[in-house]
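What follows is calculated from the coordinates using simple rules that are stated; it is not laboratory data. In this text, all values refer to a predicted model and were calculated from it rather than measured experimentally. Cβ atoms are built from the backbone, for glycine too; each structure is taken alone.
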Structure I
Amino acid sequence: MARLDGKVALITGAGQGIGKGICLAFASEGAAIVSLDINAESAAATAEAVAARGAEALAVACDIRQKAQVDRGVGDAIERFGRVDILINNAIATPHGVLLEDTTEANMALPWETGVLGSLYCMQACFESMKATGGGKIVNFGSGAGLDGMAGFGAYAATKEAIRALTRVAAREWGQYGIYVNTICPFARTEGYVGWAEQHPDIEAAAVRGSPLRRGPGDPEHDIGRAAVFLVSDDSNFVTGHTLLVDGGSCRF
């Protein structure tokens, strides 16, 4: 029996990168997948990849900055599968390489709306379903950029730390309903990372040097996705309000 047999998982930002990797990891463990992304074609492509693994899938196009769209998307998932057991809040959009003295209100608003508010809206939309069915697992996404204070990423770092705070509050408030809420801070070879690294040729070598494992970013499915499987399976039933660094030991404090 697979570890997520009979579970329904909704993943935001599912069209690429970590979101897609988690969808595939969960599908391989038997979960039904709700592939939610702002890009309808990307959401559908991930759903097709999930179906190829033998799992049920539903593609949902949704801008998580819009609460009404989130409510409709979660409603579509519940109409199709009857409930949502697992929520992965992965989606975010953010500017890169902007120094604090140059950071604008728009720079701050984009990751706040897609990251903090989007995560909150999805958590709220799934709450009643999870409460009614006796519990659920939520994984939000932080970042080493927030833990480390990465230069040029002020808006992103601040947002990711706000998401970690939101996680801890939700863990305390919702634990009584059997709802577990944790954070993953990943380091993964996503499309965004590859594009950034191409503009900064020294990035990959620095990543390898900074890792005790002497390897670069992790694989979205086999490294980040497998850690997420742990946090949403019964194996983590005494873990909540926790931040799990899945970065090969590269984050410095």
Structure II
Amino acid sequence: MKIQLTRPIAFFDLETTGLNIVSDRIVEISILKVMPNGDETSITRRVNPEMPIPEESTAIHHITDADVANQPTFKEIAKEIAQLLDDCDIAGYNSNKFDVPVLAEEFSRADVLFDWSKRKFVDVQVLYLKKEPRTLSAAYKFYCEKELEGAHGADADTKATYEVLQAQLDKYTDVKNTVDFLSEYTHHTNNADFAGRIIFNDKNQEIFNFGKYKGQVVSEVFAKDSGYYNWMMNGEFLSNTKQVITAIKLRTFGK
């Protein structure tokens, strides 16, 4: 069953220097853009991360320092990537927890403003784990009855993710093929930021999801402890988290 689209959706996958969302960098990005009429456009770009690629990361995705030495930096291609994604909802495999936050950090470092709030997010891994807890390669074999050649290559993983989702839609009759349903179904939590440091309570208020003020309303905490905002802004939090708390602070300024 084909996914029902009212606007384009971009399936994407990243290969990176490591798993630290704040400090690690992209070495390869692949995007498969699917239009409501079924037309597809795909790109795969190697990226110079401006830092050494650890051997343990190369062992997984097989991308070496030499492979990316003469490739553009992310800042040099950031506007191209943002333009390609501009009118799209976003999908991937484990994308809500990793790929989306990493890409958001790269956009921030490149000084490219990208409005993530306009997107619906579909995480194919979450749907898979709710139905058949395994890896992408196993998911591809289970749903598509094929071996995943080139696993841990961004291009192969991106295309496999799209095929897996379509096979999932065929298999599970209780899963609707709309982006609205899939985004809600594969959403981990009611996060206000990508890292889940700030979440919404049942009154749709932003509350802290960590630390000494866990469970308390962010705006109320900042009103009584302004130093906590400064501590977060100077700490090792995602730029997206800092953007969220800054928006809250500005929204309540003067109240």
Re distance in nm of label points 7 Å out along Cα→Cβ at positions 169 and 185: value 2.0 computed from one entry in I, II; matching entry is structure I
If you rank structures I, II by distance in nm of label points 7 Å out along Cα→Cβ at positions 1 and 105, the highest one is I
Across I, II, volume of the Cα convex hull per residue in Å³ reaches its greatest value in structure II
For FRET efficiency 1/(1 + (r/R0)^6) of positions 73 and 145 (r between Cβ atoms, R0 = 35 Å, to 0.05), structure among I, II ranking highest is I
If mean count of other Cβ atoms within 10 Å over residues 9-16 is calculated for I, II, the one returning 28.2 is structure I
When I, II are compared on mean count of other Cβ atoms within 10 Å over residues 17-24, the highest value belongs to I
From the coordinates of one of I, II, helix-only ellipticity at 222 nm (-39500 (n - 2.57) for each DSSP H run of 4 or more, over all residues; to 500) came out at -11500; that one is structure II
